[in-house]
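Chemist: Got some structures for you, see below.
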Structure I
Amino acid sequence: MIVRWNIQTSSRAMTVPVRCRPSYFIAESSKSCWKCGEYTRVYGFQLPVGHETLKPVDEEEAGFGTDDQFEEADFQAWLDSPESSRWVQSNESTMVYYIRYLPTSVVARIQTICHHYRLDFSKTTQSPYWMNHCENCGTKR
């Protein structure tokens, strides 16, 4: 799964890949819709202990701290390189949000459970991501 995570490196947000093998969980709950007031089922993905997240390497650790001497072009080249991040295994399970990409097999599985969890555009984030919609009135959750 590819997840839009709230990680900042320098002053930019990143889309962070997550590796989860071989399993994940689909969580179900219910909430009242902000628009129609009816209760609707909502779904989300929970990743188990052991999933991996691509995390940025600390800038100071890489020699780009506030006290270090470096060229801006070198810093930008490092940011764009594979050396600026590493896979880190999690020792906790986590719920993921703002999912921008799901493998075809995961899409097929969630669509057998419900049809109101789908890819849509958010004006708030100015980006598309997989989100719940009210099963009564269709409003984005």
Structure II
Amino acid sequence: MIDDTAAAAATTATAAADLALGLYARELNAQGVVTDAADVARLRFELESGAAVLWPRDQAFAILRKPGSFGQVLCFVWVEPARRRTGYGRRLVLELLAQFPEYPWRLKCHVDQRAFFTRLGFRVVERAGVLREMQSR
């Protein structure tokens, strides 16, 4: 017999992942970063296999890859448009940094987001077109 609570939680987690992945592709494409079905499928697999974590919060979420040889990777941060520029995204990222302090963090962001992550202690380690690869200090 399947536990209804566990089934409901799994359904909710799947719905949250579907929403997160849709927003991930849409936001990156809007920034001129081409994402394709393979990118989304790879991230979905990582979420389903436990190699990545969806970190949901009210009106915001982050997707992070678990530690590897190069540290943890912050794949995506999304904040509801009405909550942007209110400190909500900053609090979300700082919460993640505090929750998982044992490894350095890496991320790729659009050049327009560089200042946001610099204020949180990240530094640019690589440039590629409009993308910046950054690492926590």
Structure III
Amino acid sequence: MMAADAAARALARRLLAHEAAGEGTALQMAEAAERVCCKLGERLAVLIGDEGVAALLRRALHLAQLHYPFLASVEVARRSRCPLKGLAESVQGRTDPEVTAGLEALVANLVFLLVTFIGKDLTYQQVNVIWPALPHGQEAQA
């Protein structure tokens, strides 16, 4: 499968920055990534079920792990709308830029997979429902 495109990466950066509220330490970014994945999971479970959410997140995590091995210890729990386990522990001892890049890859892969499976319009519609105050980026129009 292809890697996340520029639009998915841009949206991932905006989502993480929004959830981190301007804080950029490794642990704060891990917490922000967990919130992004939980909020998306809760919303998407209505469309694709908890198992569907977990499957997409497992694939997004696998793709991110290929380039960011520190994510290898992270697991995706089954039947949970907030399925990331061990994310905070995986970032310990890592630099802030490395963690930020890895978490952006994780979220970007999740967005890219969503666009692939449910379409761009429905993906961005769900993002807008979850984060109505998130400024729109150019990727929404692309």
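Chemist: One of I, II, III was used to compute helix-only ellipticity at 222 nm (-39500 (n - 2.57) for each DSSP H run of 4 or more, over all residues; to 500), and the answer was -14000. Which one was it?
Modeler: Working: I: -3500; II: -14000; III: -22500.
Going label by label, the one that fits is II.
Chemist: For the read-out distance in nm of label points 7 Å out along Cα→Cβ at positions 67 and 123, a value of 1.5 was computed from one structure; give its label from I, II, III. Don't skip to the end; give the middle numbers.
Modeler: Details: I: 4.9; II: 2.1; III: 1.5.
For distance in nm of label points 7 Å out along Cα→Cβ at positions 67 and 123, the value 1.5 is produced by structure III.
Chemist: Where is distance in nm of label points 7 Å out along Cα→Cβ at positions 27 and 75 largest, in which of I, II, III? Can you show the working numbers first?
Modeler: Details: I: 3.7; II: 1.3; III: 2.3.
Largest calculated value belongs to I.
Chemist: Quick check: 25 is what I get for relative contact order in percent (Cα under 8 Å, 6 or more apart), calculated from one of I, II, III. Which structure matches? Walk me through the intermediate numbers first.
Modeler: Working: I: 25; II: 14; III: 36.
The value was obtained from structure I.
Chemist: Moving on to the next point. For percent of Cα pairs over 18 Å apart, which of the structures I, II, III scores highest? Write out the running numbers ahead of the final one.
Modeler: Numbers: I: 63; II: 58; III: 50.
Evaluating percent of Cα pairs over 18 Å apart on every structure, the highest lands on I.
Every number here is computed from the coordinates shown, using simple stated rules; none is lab data. Predicted, not measured: the structure shown is a model, and the values here were computed from it. Cβ atoms are built from the backbone, for glycine too; each structure is taken alone.
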